[in-house]
Structure I
Amino acid sequence: MTDSTPDEQKPSIEWTLWFQWVLATTVGWAIGWALVGEIGVGVVVGIAQWLVLRQLLQQAGWWIWASTVGWAIGWAMIVTGVIVPPNIGVVASVVAGLVLGALLGVAQWFYLRRQVYQAGWWVLASSVGWGIGLTGIVGGTVTGAIAGVVTGFTLDWLLRNPRSEREE
């Protein structure tokens with residue numbers, strides 16, 4: 001994002017950033033699901049999102065690692081039945097998606113907390129976005145788009161409050 005002078009008013013949302021984020025998350029989800037399968041989606045989505053973040057944040061390569069680890073832990077907990085017992089319906093899907101999104105969000109928060117203020121909101125956004133997307137109610141093909149829409153708005157908001165290098 002560029003700094004603006006006091007006379008300029010920033011738009012309420014950076015639509016270009018939001019669109020790039022939604023596209024990256026959607027394409028990352030689709031490619032990851034088709035080529036790698038459930039457990040590997042995190043790395044593909046992480047790489048796709050990194051393509052957006054690398055222009056905006058320092059050391060954005062850590063995003064790929066955070067996404068990979070968070071997703072792998074969350075998915076492993078779903079598959080093993082640690083989060084909720086398998087095959088008990090829509091409620092289980094919602095809970096599993098919320099927890100997976102929260103675990104992914106926590107892993108990504110470890111990176112974001114050094115980049116932006118109030119990074120904790122990312123965990124909630126990730127949980128809600130992936131929780132809704134992974135329910136299966138709206139269909140698996142739009143899972144990445146739903147997660148991207150929710151987290152994209154949150155990312156835009158968080159990036160408006162960056163931390164400076166001197167604050168660590």
Structure II
Amino acid sequence: MKRCKTCGRRKPLRAFYARTPHCKMCVKARARALFEQSKAWIRDCRDWYRAHQDVVSSARSFVAAPPLARYHRLQHDAIMAYGGYRCACCGIDEPLFLTLDHIDNGGTRHRRQVGKGDKFYAWLRDHGYPAGFQVLCSNCNNGRHRNRGVCPHKYRQSV
């Protein structure tokens with residue numbers, strides 16, 4: 001017999017999930033409540049989005065927002081240091097699609113060391129924009145990640 005930390009009732013061990021102090025009924029009830037909260041939150045977001053589409057359509061309002069201003073300024077400086085606003089693979093020049101790529105495919109390991117977002121771009125700035133990075137669009141960057149370091153554009157050209 002074991003006592004549930006949520007409802008306080010003593011129940012047989014089969015009424016509990018392994019290594020949890022809460023019975024299955026309480027865990028399921030909590031999951032249902034969180035699911036309902038999530039649905040309500042999504043509904044509220046959808047309503048807000050419909051009411052404020054004019055704000056959402058203006059990308060400038062997001063870039064100028066104080067929490068993102070530092071990030072976008074650091075990102076801009078890094079992109080300019082690594083060749084400007086053009087994908088090194090396919091040539092796309094849409095700024096919202098561009099990102100930095102680790103040429104040696106060590107991005108995950110590197111981000112664990114230095115951090116994500118503005119911490120990564122600040123690290124690049126503080127280290128003088130070292131070699132080993134390039135500007136890619138999100139499609140080429142993701143394609144390289146999923147295709148063992150070779151962009152699908154390059155793979156198709158070589159075959």
Structure III
Amino acid sequence: MADSRNTTCNVSNPRADVSASEARRLFSYDADTGVVTWQGSKQKARNGSRAGYVHSLGHRYICFNGHNYKEHRVAWLIHFGQWPERQVDHINGDHADNRISNLRLATGTQNQANKGLQRNNTTGFKGVGYRPDRGFFAIIKKDRKSHYLGQFNTAEEAHAAYCAAAKRLFGEFARTA
């Protein structure tokens with residue numbers, strides 16, 4: 001597949017300097033698959049080839065007009081006709097899944113609430129930590145502030161406290177695993 005990376009692209013993700021009509025002229029977006037493809041010839045890219053490249057952190061970027069844009073934001077622009085006013089959250093947590101049914105607007109806090117288990121987690125439960133001198137504890141973050149939920153005898157009890165707090169604080173954005 002053709003790669004749309006271009007050495008003239010900046011790593012910045014500028015806000016709204018491309019119109020929906022321009023994006024629709026350059027690209028085709030399939031809302032059922034989440035795939036953005038080039039329309040017409042653009043440098044090395046061929047008509048119908050998948051636009052963009054996958055960044056090491058999992059998001060797909062598309063380079064055009066001298067800037068890199070996240071594919072899910074371009075998909076939003078093409079589908080809805082305007083740039084998203086907030087962050088775009090992947091409902092299922094899969095950054096490669098850019099189907100419109102998997103995308104929703106979110107605040108930064110909501111987007112963070114929908115993150116999965118961190119790689120450095122040692123307990124196997126989101127929101128649960130362990131200290132040998134104190135045992136298991138639960139903690140949750142909202143608006144960049146940590147909220148201590150208490151100490152527990154088991155990781156499962158601590159996780160249950162985290163799940164209840166996450167559902168109360170984040171509603172549909174709460175990811176507990």
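What follows is calculated from the coordinates using simple rules that are stated; it is not laboratory data. If you're wondering where the values come from, they're calculated on a predicted model, not measured in any experiment.
Have a look at I, II, III and say which one yields -6500 for helix-only ellipticity at 222 nm (-39500 (n - 2.57) for each DSSP H run of 4 or more, over all residues; to 500), as calculated. Going through each structure in turn, the value belongs to III. Of the structures I, II, III, report the one carrying the highest value of Cα Rg over 2.2 N^0.38 Å. Structure II comes out on top.
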